[in-house]
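Rule-based calculations on the coordinates, nothing more; no lab input. Source: prediction; values computed, not measured. Cβ atoms are built from the backbone, for glycine too; each structure is taken alone.
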Structure I
Amino acid sequence: MKTKKAYKLAQVVVKTVIDDWNQYALRNGGAPDDDFASEISKIISRLPRIKIETDARNAISEVMSEAFEPEQFTPDKWTDVGRHLVAC
């Protein structure tokens, strides 16, 4: 991100998309607000290379696969989330 303001905006957008996804329903179970902070930061670092839905879903899949269970985070499972991120 070129500016701190741009980074903060990206942080809000990506966090909203990931929170909306919330596969594990962690937030509803009392998990901290910053539970996916590390993953959100990694996704933000990939935003300049995201041009279309496929780029977004692949980036999210890669980040989540590195952090959690790769077999649960294949790109095809992130199509809707990628679409949501690109739409924002």
Structure II
Amino acid sequence: MATSPQVDFITASEIAEYLYCNRACWLKLKGFTSRNIEALAQGSASHTEYSQQVEQVIRSASLGKRVIFVGIILFVLFNLIRLLIH
């Protein structure tokens, strides 16, 4: 029975990693690991905190848009009622 050839794919993150530092990419492929675990953990924590801040900004912007929309609707309704009364 013939086996199909194995196809290796390169992901976008692997390309980005290579472009950032091709030597680190090669070392990772060869199985080497970083000795700077503490700094890597600190960097990961920093990225997590940053992404949470970005999410908060997105939520705030969304809420702001809704408040403006409601304000416009109330303004239009108020003026329509004023026109109908007078």
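Quick notes
- For the structures shown (I, II), distance in nm of label points 7 Å out along Cα→Cβ at positions 18 and 58 is largest in II.
- Entry that produces 10.0 once mean count of other Cβ atoms within 10 Å over residues 50-57 is calculated, selected from I, II: II
- Read-out Kirkwood radius over Cα pairs in Å, computed value 13.1, structure in I, II: I
- helix-only ellipticity at 222 nm (-39500 (n - 2.57) for each DSSP H run of 4 or more, over all residues; to 500) from the coordinates reads -18500; which among I, II: I
- Parent structure of the calculated result 0.5, given that distance in nm of label points 7 Å out along Cα→Cβ at positions 42 and 66 is the read-out and I, II the choices: I
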